[in-house]
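Trainee: Next up, some structures in structure tokens.
What follows is calculated from the coordinates using simple rules that are stated; it is not laboratory data. The model shown is predicted, which means the values in this text are computed figures rather than measured ones. Cβ atoms are built from the backbone, for glycine too; each structure is taken alone.
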Structure P
Amino acid sequence: MRTDVLGAEGVIRLLIGQGATLAVAESLTGGLLGATFTAMGGASAAFRGGVISYATDLKRELLAVPGELLEREGAVHPEVAAAMARGVARLCGATYGLAVTGVAGPDPQDGKPVGTVHVALSGPEGQIWHRELARGGSRGRIRERTVDEAVDLLAGVLKANMGEHSG
């Protein structure tokens with residue numbers, strides 16, 4: 001259930017207000033997360049950019065996800081999401097890195113069922129926040145819910161930084 005009432009526009013406003021920036025690393029959402037954050041005019045004041053690392057080798061090559069981690073766990077794993085988040089923040093020079101990786105279907109991947117998703121957020125002091133989702137539904141619905149959860153995770157962290165939210 002979403003606890004954030006801000007939506008992506010509100011999150012962009014919070015980032016701007018805090019003098020912070022955001023970069024995203026996407027796998028299963030294929031650009032939907034970045035498009036959500038950049039839909040409003042003025043988003044460039046906080047949104048630095050993103051990487052769509054749909055292929056596993058791009059997670060390693062562009063986002064510095066350790067190859068041994070990918071070989072051992074596959075691309076759908078909390079540590080992979082965390083490494084993607086750190087990697088995109090570093091690559092784009094952003095305060096926060098937000099990453100999503102998972103299985104939207106139609107088939108399982110790396111032994112993980114359809115609907116398995118990991119969302120990770122890297123913070124300015126190396127913190128990592130993570131959510132694991134197990135959602136059913138259509139491919140499109142899984143992707144939309146993943147974006148909602150990613151926005152909600154970032155909103156919660158930004159609100160906590162303002163003392164308005166417990167995380």
Structure Q
Amino acid sequence: MSFKDKIRIIEDFPKEGISFKDVTPVFQDREALKELIDTFKELARDKEVDVVVGPEARGFLIGAPLAYALGVGFVPVRKPGKLPGDTLRYEYALEYGTDTLEIHKDAIKKGQKVLIVDDLLATGGTISSVAKLVEELGGEVVSMNFVIELTGLKGIEKLDKYEVVSLLKYEF
């Protein structure tokens with residue numbers, strides 16, 4: 001199956017000049033979703049993954065079923081104020097401002113091997129922040145897997161110390 005055939009391109013969304021790559025048709029198609037999770041499971045086969053981490057929100061849609069398929073736990077990374085209990089916070093720069101992510105302080109144990117998954121690698125800001133949170137808690141990022149990478153935004157350059165796998169690549 002070609003995942004690229006399932007990606008819906010929506011021009012000028014969320015604003016003019018953006019060519020939005022919509023992965024929801026992959027999630028809606030049971031065969032495509034199964035193949036997506038099976039593909040990511042195969043990529044993780046030799047990584048000895050202890051836990052899967054996914055950032056809000058589409059990282060949840062991939063991460064939770066992947067964790068189930070691997071027989072490991074899933075850890076969400078969320079925007080501030082969404083997780084109960086003690087959290088670790090990381091603020092990172094955006095083109096025009098900052099954003100913040102949080103993870104539970106007890107979510108990752110020292111030495112755990114962590115697979116980070118998300119739908120899209122764009123500028124790399126979000127996912128590098130997720131990696132920093134994982135590492136601050138003592139986890140080891142063994143791989144980062146994405147459905148789509150927007151190569152023209154060069155997000156992979158922020159992730160040069162990690163294994164990065166993208167199933168599909170678009171310039172923008």
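Trainee: Among the shown structures P, Q, from which was the value -8000 of helix-only ellipticity at 222 nm (-39500 (n - 2.57) for each DSSP H run of 4 or more, over all residues; to 500) calculated?
Mentor: On the way: P: -13000; Q: -8000.
Going label by label, the one that fits is Q.
Trainee: Which structure, out of P, Q, was distance in nm of label points 7 Å out along Cα→Cβ at positions 11 and 43 calculated from, if the result is 1.0?
Mentor: On the way: P: 1.0; Q: 3.0.
Computed on structure P.
Trainee: Here Kirkwood radius over Cα pairs in Å, for residues 19-74 alone has been calculated and equals 11.8, so which of P, Q was it run on? Write down the numbers at each step before the final one.
Mentor: Working: P: 12.4; Q: 11.8.
Value 11.8 for Kirkwood radius over Cα pairs in Å, for residues 19-74 alone corresponds to Q out of P, Q.
Trainee: Taking mean projected area of the Cα convex hull in nm² for each of P, Q, which is largest?
Mentor: On the way: P: 8.7; Q: 9.9.
Greatest value across P, Q: structure Q.
Trainee: Using mean count of other Cβ atoms within 10 Å over residues 27-34 as the calculated read-out, with 13.6 as its value, let me know the right label among P, Q.
Mentor: Details: P: 21.4; Q: 13.6.
Attributed to the structure labelled Q.
Trainee: Assign the value 1.4, calculated as distance in nm of label points 7 Å out along Cα→Cβ at positions 35 and 147, to the correct structure from P, Q. Display every interim value, and only then the final one.
Mentor: Numbers: P: 0.6; Q: 1.4.
The structure behind it is Q.
Trainee: For mean count of other Cβ atoms within 10 Å over residues 139-146, the calculated result is 17.8, so let me know which of P, Q that is. Write out the running numbers ahead of the final one.
Mentor: Working: P: 17.8; Q: 20.5.
Corresponding structure: P.
Trainee: To continue, here is another question. Taking 23, 14, 11 as the value of semi-axes √(5λ) of the Cα gyration tensor in Å, for residues 59-114 alone derived from one of the structures shown (P, Q), identify that structure.
Mentor: Details: P: 22, 13, 8; Q: 23, 14, 11.
Of the options listed, only Q reproduces it.
Trainee: Using the calculated result 17 for relative contact order in percent (Cα under 8 Å, 6 or more apart), pick out the matching structure from P, Q. Before the final figure, lay out each step's value.
Mentor: Values: P: 23; Q: 17.
Working through the options, I get structure Q.
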